[in-house]
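S.K.: Dropping the structures in below, format is structure tokens.
Values quoted throughout were computed directly from the atomic coordinates according to the rules given, and no laboratory measurement underlies them. Treat the numbers as computed from the prediction; the structure is a model and nothing was measured. Cβ atoms are built from the backbone, for glycine too; each structure is taken alone.
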Structure I
Amino acid sequence: MGGDLPDYFFRVRENGAAVYRVNTENRQRRIEMEQIAVANIRNGEIKPHGDRVLGPQDLAAIRDWMEARAATLARRDIDDIHRAVDHLNLTAHWAQTRATDAQLDEVTDALLLAMHDLRTVLVRRKAERLGRGTGGE
């Protein structure tokens, strides 16, 4: 491993991360990671690990990571939606050009229900935005 290691390592979990302090300042120059906290992005909570007291530097690093992680997840969410639009277009092309009757029988009802549900939500949300004067257009 080349270069300097960061002071903290964040082991990502479903709703945040386990936070470790990274230490290489020992005789063997081995990497030691000591868990210092658990960070929850959903509720913003930072829980010290065990009876540890987190210092201002620890809290600042964790909060910075939480902010960056939330931004990353938000970007991924919108990217996933753009991919879903692409998949819908590819699905339409597949259904029109390559799908067999058996394949269409297998997926048509599920697709129609999912698309109806999505359309209903999108139309309702658009009407709400237009009603507030924030149509985004």
Structure II
Amino acid sequence: MSGPSGRAYFGRRYLLSASHRLHSDALSPEENRAAYGKCNNPHGHGHNYVVEVLVGGQVDPETGMVLNLAALDGVVRERVVDRFDHTNLNLDPVFQNRVPTTENLCRTVFELLDGEVVPAKLVQVRVEETENNFFEYSGA
């Protein structure tokens, strides 16, 4: 028996705490301070990030799900949470040549998960940095 056509979406939230310093070697100290303000503090600062992952696909007629929740949790835990939780983002190799802004963290999370949440497809990643700041990335 085939299921209805169309795409359904499933989103899930994850928490991670990490620190970072916004600093670009391509900029002078004055330009870094102008661009990043207090976020350029040499000692860095931290955030309790909320990472939202949205996947989409066909609803499996047997399970009634787009993707098994436990499978999604496992992939996100292995590829994102275990890697970044309670770390200094500046020290991760992915940020060696990329300023660890939350825009870049959001893009990085998408890149780490893209193609890993089969049979669903990764649609979007959203990262809340503070109660007022959030960032979204849905691929190139």
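S.K.: 2.5 is what came out when distance in nm of label points 7 Å out along Cα→Cβ at positions 40 and 128 was calculated for one structure; which of I, II is it? Mind dumping the intermediate values first?
M.R.: Working: I: 2.5; II: 3.0.
The read-out comes from structure I.
S.K.: For Kirkwood radius over Cα pairs in Å, which of the structures I, II scores highest?
M.R.: Numbers: I: 19.7; II: 16.3.
Comparing I, II, the top value of Kirkwood radius over Cα pairs in Å belongs to I.
S.K.: Of the structures I, II, report the one carrying the highest value of mean count of other Cβ atoms within 10 Å over residues 72-79. Present the calculation step by step, with values, prior to reporting the outcome.
M.R.: Working: I: 9.8; II: 16.4.
Ranking I, II on mean count of other Cβ atoms within 10 Å over residues 72-79, first place is II.
S.K.: Here distance in nm of label points 7 Å out along Cα→Cβ at positions 8 and 112 was calculated and came to 5.2; which of the structures I, II was it taken from?
M.R.: Details: I: 5.2; II: 2.8.
Answer by label: I.
S.K.: I've got another one for you. Here log10 I(q)/I(0) by the Debye sum over Cα atoms at q = 0.15, 0.24 Å⁻¹, for residues 64-119 alone has been calculated and equals -0.59, -0.97, so which of I, II was it run on? Write out the running numbers ahead of the final one.
M.R.: Details: I: -0.59, -0.97; II: -0.48, -0.97.
Only structure I yields this read-out.
S.K.: Using relative contact order in percent (Cα under 8 Å, 6 or more apart) for the comparison, can you identify which of I, II gives the largest number?
M.R.: On the way: I: 11; II: 30.
Structure II comes out on top.
S.K.: Here helix-only ellipticity at 222 nm (-39500 (n - 2.57) for each DSSP H run of 4 or more, over all residues; to 500) was calculated and came to -20000; which of the structures I, II was it taken from? Walk me through the intermediate numbers first.
M.R.: Working: I: -20000; II: -5500.
Of the structures listed, the value fits I.
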